[in-house]
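Visitor: These notes open a run of structures that come right after.
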Structure 1
């Protein structure tokens, strides 16, 4: 038998830990650990209490749904409890839940409704005779905070429903802050020197729990309704699916991805699809909720202590975790920028082991107050690029060190400066080996000259051997030189030389982009190539000429002019010309910026386009003289509506902005 004393001590330790993090998460809205770590603690406590029911206490975290309400708002009793959901972390967990429900229902068939589990703040809205009368948080599941005035400021919540509805009914939903709104809110807080929100969920919670409702009104909060509470009067549909369609018909916002399935296998396929799509959604979601469709069967299944038997939350793989920041490394880019990156104790996040993470610049590191030695929250942004979200200040020991950029380049030892109008520090040595190597890597990359067979390793080998010191040297390589390199066989040498030869005829826009002019990406390279028929004409253009284009500002204009003034760059361009690289575009009539077909028009995109990425669509708009906006305003000419549009669509409709679909948008571009 296990030592009961040790088990009792561990249970008490877990309760204290979970209560601490409950308070940080639900009351202060400032979490210290990831959801995955919290779930691990809770699962261990539930397991130990199940094995030792004599040790269960009334104040255990497993015996309540959430956290107590903040009394400053006043308290509302929930007519029916707002229960939390049990969690499934794998298909095996989901199948176990399904088998248990099937057994309870005596092998009867039943359907499922699957909905994205929005990472926001659960609320209950009560309507009487069609008017919104109260709105409350979940609170502890039985009593919630009265935040009616704040919820009324959320435009997607109807204040009245001018249709035949039950005399009194309650709907339940999740208030959230869209990703774009979260980024904007944190940017504004950073400018004011205020602490940043850790994630959209905490930003949403902090926004609706303001005693001053004007603050709530200033933030772009939204809501998805996910269920119906108690009703009085008129009968309502008898399945969850039909209820959601009915609520949608009343003008309440229902998630467009909600789906009805007949088998648990179909639910699993939906889950896998959503795992892949989740980062394209304009909101944060941390899982999929699976519900028995029939309300009669839901009532028959009933509830356990604090969880319904008829629903489960199938959690997405974790994208956040905590680990220690061991050091900050510096990478020198092709433009001389010093790019800091985090060196971490390896941690598995979302199925991938992470030991490096992005740290944008010194200013961002200080704004987040990240220090070497800190325990930090790490997130896989976009499921790909790891980044540090915030430090866990409560776990500091006093030995952590504030990071400062070096005053000398770590590669060449030259002086490092920080231009007044930039966030980046830069190496002042134009001949810095790291810069030269990065420029060569950029030149051969896809989207630039796209030289197949010349990857990062070969670039480094050629550079270290002294065969390629600048991008033009690539066109003077010989078969004999390449034979002298390790692991270069005859066939691979032929492929490399053929690819280099083919790249001489790349379009002018590719050449402009490949040259690595600071601030000139692919879209601006396209714009310049269409309006300047050769590198020579581009090199002779003045800053004033560039400023005639609506999408080019003083910083970009100055960068282009400065690039073509430098003798080293002139020398490289001449070497390219002598090697036979095409430095002219197609012979087309030069068009003034104001004569471009989309001049004076502003486009905003919402949802996913099928044939173009957002970046490609915006680049084509700019190349045709238009402007790509980020938010819908009265100045917006068109809102382009893709698949699963966000809140911009409703805003456009309210402002009378014209909306077009992808097919209409492509016709305009053509």
Structure 2
């Protein structure tokens, strides 16, 4: 007889740092693993709920923290793969499992005996609990209440049905976008097709063709690094229009992957769920447990930047139109033109050519820069390790240590675009930090979609790519530096409109002169970036911010309006057109995320009516970095220590507003944000 190999997802991992044994994991392992860990989880939940002893913090709240760890372990691996290196087998499992995950969660959160135990601890004497324990109790009580634990039997049944359908639709939405992104390429067959592209962009386009086994051509893909580069540099207006149309129409091509009907279903179900839970709309439901608290508070913030942003974008558009006229052109600036003419105007106005900058922004050097900043601020160092198993050859790993040399976690990074990876950039984890029964160090991963360089050549980043790298590494530090007892409070498990603070704040250090002069080194000559070029980069920091503000804020406004209710029988395309007209969207700018591919708000619930969070957090990050400016040193040790203790290491130990006040001594205003974006002059 042939022995059956054990399922690696259900065994102890004898791997360096306890990393998942990706080399042994196959798609067929996931279904039985999920069945096993979910059954064990529910058995443990039933035992906790049926405990005859009076409910206490330990026998109820702490007890609840343990049974879900095995499920989290399998789920983190599964969703890590479906996002970063998926295939048809994994996608089929994802479609089948989506409603089962929702059902599993509801079985726990709608367990009346369990909720009654939590409620009794919540209403009982809490004087023996420390601050972190009270926070854990608060989050459990809030999560169960918001998940419908207080509904009657009919309400709980209806809620469970809604959640299962939403989980299914969100999965389909995400897979549809990936299908459209993966299927499209534009071949560049002649010198004329390549006109205007710098050498490094040509090399990346040629490598993209090689990756797809295409010969004698170069290709543009719908990875942001590829298509935005083409839109910025190509002199072929007809090709720019073709690429831009494909990019902005993902999920809206009237084919098998069209997301229009799914959007209507998702929005309707979310508002039905909100009403069932006693809220006027999904926006009211979501924001009730966020820093913003109300849709009106969000709308007020968005309007604060929208109107000056439009005024500035209108001036920018006029400047670009004048450039068209100077060239003898007779066309109006269109959305597919903006990046091309904006790049030319920046060269003219600041004598700053991004092609001149990019040779200095080597991927490896920017990684070193992000690590160096972390060491200066927080005493964290990173050592490359090649023994940790990874899910793809592109993935790199480092062991992170604190200033005393103590190992604190593994950092993984997956930087290059490929057809098996969804678009965008994100941070996730394969293990969260906690000290529930023992010290558990996190395994954090950053995933991005930079263009792959030809073999043997360094990857060169745009300034936006480099900013993305710093942004996601800020998230990674939030996970790596976590120092909490309970898994529920670990790392980035915080309010959506607070979670972007550590990432957006970290972006500020990229453009510090000390960082650029140390790490921006020419990939051919090895020479440091000239100080004159650094000055040009810094002088152009607020250039094109009208455009950037409008494309982002339009997406946030539509997300908010979409989830404020009263949209039965929604036609997504018609809603988008009407909403953009009502807010006065400039004709030459398109939303950063059109609804049919708006993964933030439709792939799951995390950012639904919460896309404003990037702006909310930008108010915080602009004010937070001002603390370093006021100290006269971007690495001031006292400010950095407060930042570490109050924000980066604190997880969800306290309310986010309390955490920010602990760091800064007060809450911020939008003034620093307007100044950062160069909108302060456009306010009046």
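Each reported figure results from applying straightforward, stated rules to the coordinates on display, with no laboratory input. Note that the structure is a prediction, hence the values are computed from the model and not measured. Cβ atoms are built from the backbone, for glycine too; each structure is taken alone.
Visitor: Given a value of 6.4 for distance in nm of label points 7 Å out along Cα→Cβ at positions 141 and 557, point me to the structure among 1, 2 it was derived from.
Guide: 1
Visitor: Could I ask something else about it? Given a value of 0.30 for FRET efficiency 1/(1 + (r/R0)^6) of positions 61 and 173 (r between Cβ atoms, R0 = 30 Å, to 0.05), point me to the structure among 1, 2 it was derived from.
Guide: Here the read-out was taken from 2.
Visitor: OK, next. Identify the structure, out of 1, 2, from whose coordinates distance in nm of label points 7 Å out along Cα→Cβ at positions 45 and 101 was calculated to give 1.5.
Guide: Only structure 2 yields this read-out.
Visitor: With relative contact order in percent (Cα under 8 Å, 6 or more apart) derived from the coordinates and found to be 17, which of 1, 2 does the value describe?
Guide: Going through each structure in turn, the value belongs to 2.
Visitor: Given a value of 175 for volume of the Cα convex hull per residue in Å³, calculated from one of 1, 2, which structure does it belong to?
Guide: Corresponding structure: 2.
Visitor: When distance in nm of label points 7 Å out along Cα→Cβ at positions 13 and 573 is computed for each of 1, 2, which one produces 4.5?
Guide: Label of the originating structure: 2.
Visitor: When FRET efficiency 1/(1 + (r/R0)^6) of positions 277 and 389 (r between Cβ atoms, R0 = 25 Å, to 0.05) is calculated for each of the structures 1, 2, which structure yields the highest value?
Guide: 1
Visitor: Looking at structures 1, 2, which one was distance in nm of label points 7 Å out along Cα→Cβ at positions 333 and 525 calculated from, given that it came out as 3.3?
Guide: Here the read-out was taken from 2.
Visitor: If helix-only ellipticity at 222 nm (-39500 (n - 2.57) for each DSSP H run of 4 or more, over all residues; to 500) computes to -17000, which of 1, 2 did it come from?
Guide: 2
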